Structure I
Amino acid sequence: MELQFTQADIPRYSNLMLPEYRHLPFINAHPFLDSDGHSYGEKLSEPDSFTIDNWQNCADFLYSIDLFNHGFWWEAHERLKFVSLAAGRESETGKFVQGLIQIAAALLKHSMAQPEAATTLAEMGTANIQQMDATYLGIETANLIAQVGDCLKSADPKYPRIQLVLPTP
């Protein structure tokens with residue numbers, strides 16, 4: 001099934017290659033654990049630092065946004081876990097990243113026709129991100145929340161994409 005996305009012209013934020021396939025739990029090879037996995041043997045670790053002031057320089061965060069924007073929600077959610085740890089899970093920034101993790105998981109569940117799980121995860125995720133500024137970590141929060149809501153309500157969904165608002169030099 002080819003996924004449909006909103007905003008077709010969003011740029012990539014990293015130079016890293018996208019995986020060969022989207023991981024679907026219990027359906028295809030586990031990316032890190034199965035020898036046929038697209039990231040077999042790769043070890044993820046938290047970035048050196050992740051804050052409201054340096055997010056635009058965090059390769060792991062930017063790659064996670066690329067993964068999210070191309071429907072690699074499981075992969076984005078896995079990488080964002082480490083970004084959340086670098087931010088401090090209980091910090092404002094860590095909670096925002098946790099919201100992104102939950103939204104990525106919601107979209108994965110939605111794509112796998114698990115609407116109840118998708119709705120629950122989306123509600124938790126949007127609750128975590130809606131508490132922040134209108135633009136936080138380069139993400140227009142109201143826009144993302146609206147896209148997620150529209151996606152989950154549609155029989156023929158267009159999945160959200162995040163267009164980062166990068167600081168001007």
Structure II
Amino acid sequence: MCSHYQALKEQDKYHRYFGVEPPGDLGKVDLWPGDLGAFIRRHPLTEVGDEAVPPREGLNGMFGLVPHWSLDTKITKHTFNARSETVAAKPSFREAWKRNQHCIIPADAFFEPDWRSGKAIPTKITRTDGEPLGIAGLWSWWKSPKGEVIHSYTMLTINADDHPLMRLFHKTTD
């Protein structure tokens with residue numbers, strides 16, 4: 001899938017479409033791996049039975065999953081997409097998958113390279129009705145050497161060759 005997407009910037013759409021308050025700082029519009037962006041996860045205190053606890057919450061995190069064992073955040077350049085077919089086995093993603101740390105990544109668009117001309121032409125993909133996208137993902141947290149807790153997230157993807165639209169945007173091995 002993509003390494004570049006446009007974040008959902010209109011705060012009212014977080015509540016209207018996803019039932020959450022947006023994080024305080026929505027960060028950049030154009031996001032690349034390592035950038036700070038918003039994601040939505042199940043609230044960690046949902047099960048305590050307190051009606052004041054919302055079922056979901058919007059958080060900021062780094063685009064690109066940083067597993068707890070990582071030495072630094074440079075790994076985000078390689079962990080912005082997690083293939084659904086292999087996510088349970090890959091060291092970077094398997095713990096978040098095992099712990100059901102699913103999330104939604106609110107977006108207005110994502111970009112894919114269209115290779116049909118033989119050159120990579122960045123192509124913006126949106127919903128035809130202009131409404132926001134909710135991209136499936138995983139989230140995690142990482143504790144920096146300074147003791148700071150950093151949240152991060154990755155997009156779940158599928159094999160592009162198996163999808164009629166997405167196969168147009170990827171080089172195939174045929």
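Some observations on this one:
- Answer label among I, II for the case where helix-only ellipticity at 222 nm (-39500 (n - 2.57) for each DSSP H run of 4 or more, over all residues; to 500), calculated from the coordinates, equals -14500: I
- Entry that produces 12.5 once mean count of other Cβ atoms within 10 Å over residues 7-14 is calculated, selected from I, II: I
- Identity of the structure behind 3.5 (criterion: distance in nm of label points 7 Å out along Cα→Cβ at positions 47 and 71, calculated), options I, II: II
- With P(r) over Cα pairs in 10 Å bins from 0, in percent, for residues 39-118 alone derived as 20, 49, 26, 4, matching label from I, II: I
- At a computed 2.5 (distance in nm of label points 7 Å out along Cα→Cβ at positions 55 and 135), which of I, II: II
- Structure responsible for -0.27, -1.19, with log10 I(q)/I(0) by the Debye sum over Cα atoms at q = 0.09, 0.18 Å⁻¹ calculated and labels I, II on offer: I
- Which entry (I, II) yields the derived value 2.9 for distance in nm of label points 7 Å out along Cα→Cβ at positions 23 and 143: I
Read-outs: derived from the displayed coordinates by stated rules, not from any lab. Quick caveat: nothing in here was measured; it's all calculated off a predicted structure. Cβ atoms are built from the backbone, for glycine too; each structure is taken alone.
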